[in-house]
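**Student:** Please go over the structures that come below.
Values quoted throughout were computed directly from the atomic coordinates according to the rules given, and no laboratory measurement underlies them. Values in this document were obtained by computation on a predicted structure and should not be read as measured data.
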Structure I
């Protein structure tokens, strides 16, 4: 079970949210083979209120808001490296296949996972104060990905933040067939991870929304860049980029954050952080509770949130190994795609109306990793 601080405050009236200050729920996680659906919560998503509770105690966190310009040269370097590798395997070593596959997994998939982090930063306008430059950064990262991902990710990811866990509105929730078909089966969960790159497309299509202007621009941009890479690097060079995407968003340590972030490994907690060493390369994408609480903080300042407010983060469950996230997801029969929590829209709206009580200090009882 999650450890909660020993909060010293008077009983909250019915008009306030009794999850304060950590905003952990009282729901039980969904168990494959026992439950037939995802878990259900009777409150709104926790992060907007957690943010206010943390700021009540640590207003200095606002000083961490801003952008990090270093994301821009990182993007240019990563995209240039992938295109150079595409040229290497497409033109210099056109008959070498197994070394290319190894390179695609070890280097290409790793860089492609980094592209996802960069696109995430650009989505939240954290690379520059100009929204146009953030879109340019997102499109530049998309050069190394042979499908138009940036604009659609931006659209649906911002909806995920606004409606986390809201049924029919959060595109990150599993579809009904994922829950009913896969459950806790070892082999099916392995296939689920292998085909996970398709899930963004399938879940996005399930929202049945007409492509917006930027999604169309992104599609034209990607078709143009793909054609340029095809002409310059050959079909094998373009295939290298596709293979890097498939491996980098599937069974790869850099893709484990897709499972780490919101799969419910414990009762009452719907968002999890990762504090392992790979954060250094992947721009602190593991600090997911911190990110959801403070979306205006760029990647380089996310660790400082936890350092500033340890009583709000050290008492939550967290992960220390992305490899073990994948291993545990596949091998543990009590975890599967249904290991999520949801709420209907009316419940979400009612929960939003509950106030935030003022409290005294918190006593931290310790930290516990998964």
Structure II
């Protein structure tokens, strides 16, 4: 911790501020002790957390219902478009979902996942772990075309997207990106549904920005290869770079959400409420907004199986414990994935981002109410 604090002090060029950081680092773990609890006023923090949850985290039920209605209607329109535009490509039913549908969205209905599954022929495709490819990417898988001696190239409608014998997520993404941006009549669809729909052409993801008079949200269209493993993990077409550009990203969201739900069901716990509080804090702070749902979910999952109280009364303690876990992860520049420890969820963060986030969280350990 000392090394990280020295880097903080050097970056900010403020000796007095650096001394404060050193003090916070030296006493970070004491904050969670009995003495620290007395100093910080855990009870007061718990009252303030509940108020923050009520005012800044909970989404009005009417907004949730409206987003689900619009997302479902857009899914039907997009489904019809895909069948008319690409009748030779067997897409499955488009299904909206994500944190909002699982009660895991904080503050506002910002993003909805719309899964567009590819129906691949059984026996013609196999999965190759990303670590067994030249990319050496533990987060990904390659989808390899097989049985070419019995079913030559061209027998599958998906063969047109092969690159080097593998189904290319990049080529499919490019096809859909152009189609969504240029050939879908979004003004007409939006007029029919009572909203404005605009494809986000600046993003490499397939995003639709939806604006209603009551709210706004983003619909993320996700091309997926379903049934990638026995535990319902999905493979996503994702804008990856370099040697991994044609691979498929393993989507852990379904397992993450299911694991949180199972842990809370065991002891009527508050892990999902803690996640929502952390999401609400980070989305409202300019220095912390880089920490997204996936990062914070991993924090809660790492803490979730510990033999500690997960009652509402202990929510303040668990909040501080989560901050301390984040502090330790940032100091090491390493937040391992709970389901795949070889994946570091902080590997895309710049050093300056880690320093800025770490400084805010260290300060928050001294005065946690300042984050609310």
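**Student:** Out of I, II, choose the structure whose coordinates give Rg and Dmax of the Cα atoms in Å equal to 21.0, 72 when calculated.
**Tutor:** It was calculated from structure I.
**Student:** Computing relative contact order in percent (Cα under 8 Å, 6 or more apart) for each of I, II, which one ends up highest?
**Tutor:** When relative contact order in percent (Cα under 8 Å, 6 or more apart) is computed for each of I, II, structure I gives the biggest number.
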